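Derivation of every value follows stated rules applied to the coordinates shown; laboratory data play no part. Since the model is a prediction, treat every value here as computed from it, not as a measurement. Cβ atoms are built from the backbone, for glycine too; each structure is taken alone.
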Structure I
Amino acid sequence: MSELWHMVSSYNDLEPGQLAAAVREERELHDPRTRQLVAESTQSLRGWNVALPPPPNDVEPVTKFPSLKRRIGVVTTAEKIMEFLRKISARLGVECRMVIGGASALILDHLIQRITHDVDVVDEIPSAIREMREEMAKAEEAYGLHLAHFQSHYLPERWEERLISLPRMRRLQAYRVHSLDVFVGKLFSGRDKDARDLAALSGNFDRERVQEHLHLYGSKLWADENLRPHLQENWYVVYGEELNFAPGSGTP
């Protein structure tokens, strides 16, 4: 599989420069499907400041890759999130602790590539940071990111025991939620963007390991009748089988 097909076939968002490079390097132009993909990629990249070859002119005037254009954008990298956090830490006057979850935690673990503007903080943004209104406005403007928050009851039990420490940033000590905890939490979600993350992540975690984690730490989430149907549906979609799960049974 060529790099272009690998990128487009993934669940990741597409950085314009990377996609343009893959288009320039594509050599299988004898294949009609590849010519179609190159043509639609070139069309979707118009307006971005990237070098592109002339598109093939013998392709069908139809759209065969409808998701392509909306997946192209400036993706949020782990380095960008860290710079954003360092910018915040540079002006902090007191010691602060912050835990990052959601897609940002997965980006920091280099597991997904996403266009996102939210850095999700578990439970609440520290008050000392909330009070830095002018500094935060400048950081958000510079990096196109802003701090949001979500409640920890959407995470598996004892998640705080598995936190991964990020490099110390002056007076800010930040952590990320373990990616397996993020994955299991997303299994209980009905949001479309979480379904996409589940599809992207499923190959990173052995199914038996996910089942064990769910059995050990998922009972509280399972007990929520509003969340349980999402787990059952997501499990079926991701793994192609019904979930056989009974909390406290001794076997997932």
Structure II
Amino acid sequence: MLKITLIPALQDNYIWAIHGQSDTVVIVDPGEAEPVFSFLKQTGLRLTAILCTHRHHDHVDGIEEVRGVYNVPVYGRSHPNNPHITHPLQEGDKLLLEDIPVEFEIWELPGHLVDHIAFVAPGAVFSGDILFGAGCGKNFEGTPGQLCHSLQRLAGLPDETLVYCAHEYTEYTLRFAVHSEPDNTEIRQRVAATQALRAAGRSTVPFTIALEKATNPFLRIDRPGLTEKLQAYGLADNSPASIFAALLRWHDDFRLPRKPF
């Protein structure tokens, strides 16, 4: 059975450590090196690989320093601006890590960055910056339609799948969720649960796909009444891509004042 440990990093990043019954461990998205070194020293685990979901600095800046001490392979999507990848992956690949042991399916999920991938295993997905608790990553590269499709792929995972995203954003992203769907009692319940977790100094990650489908506005583009609300945000037609793009514009407009719950 996999054991997955959270390693806090930077301001609100999470590095994930994946280990099984042996003394080996794999880390995901090391945005800085020191928390990884501290974790390895405290646990006595032996690092055997690094997984990289995409090239943003807060996911890769620790790789070179870590590899200076532990010369391990780095698995991820090849990109000219990500020199750290030693073992390129692409859509449909299977990554078997025998020491853990776990086998990941590799999904290419563009829409945040073109090189973004997810590592998908039975019961768990490492989603990087595509899917957050009650939110999603910014559409820096590619189209809103691509980001929409990437999120819908993740929504198709079994409901009990645990999502290990790379940031503690849930308390903030829920503000827009409440604003966009004020009568959704499950969102209100998640707000209360999230506030309690954060007040206790605990993480809101991981969370289930089922919870996201019930509370994440970006996975709920087919809910009744949404298209009427999006008329003011340039909704062109009722296609999923157009609805999603207008929802992003609404979210960006809302995000500026940072309104409270």
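If Rg/Rh (Cα atoms, Kirkwood Rh), for residues 76-179 alone comes out at 0.93 when worked out from the coordinates, which of I, II was used?
Structure I accounts for this read-out.
Taking mean count of other Cβ atoms within 10 Å over residues 44-51 for each of I, II, which is largest?
II
For structures I, II, which has the highest computed value of distance in nm of label points 7 Å out along Cα→Cβ at positions 52 and 172? Working shown, then result.
On the way: I: 3.6; II: 2.5.
Across I, II, distance in nm of label points 7 Å out along Cα→Cβ at positions 52 and 172 peaks for I.
As an exercise: mean count of other Cβ atoms within 10 Å over residues 84-91, calculated from one structure in I, II, equals 15.5. Which structure is it?
Computing mean count of other Cβ atoms within 10 Å over residues 84-91 on every structure in I, II gives 15.5 only for II.
When helix-only ellipticity at 222 nm (-39500 (n - 2.57) for each DSSP H run of 4 or more, over all residues; to 500) is computed for each of I, II, which one produces -9500? Write down the numbers at each step before the final one.
Values: I: -12500; II: -9500.
Corresponding structure: II.
One of I, II was used to calculate mean count of other Cβ atoms within 10 Å over residues 116-123, giving 21.5; which? Don't skip to the end; give the middle numbers.
Details: I: 18.6; II: 21.5.
Source structure: II.
Given a computed value of 1, 6, 12, 15, 14, 12, 12, 11, 8, 5, 2, 1, 0 for P(r) over Cα pairs in 5 Å bins from 0, in percent, which structure among I, II does it belong to?
I
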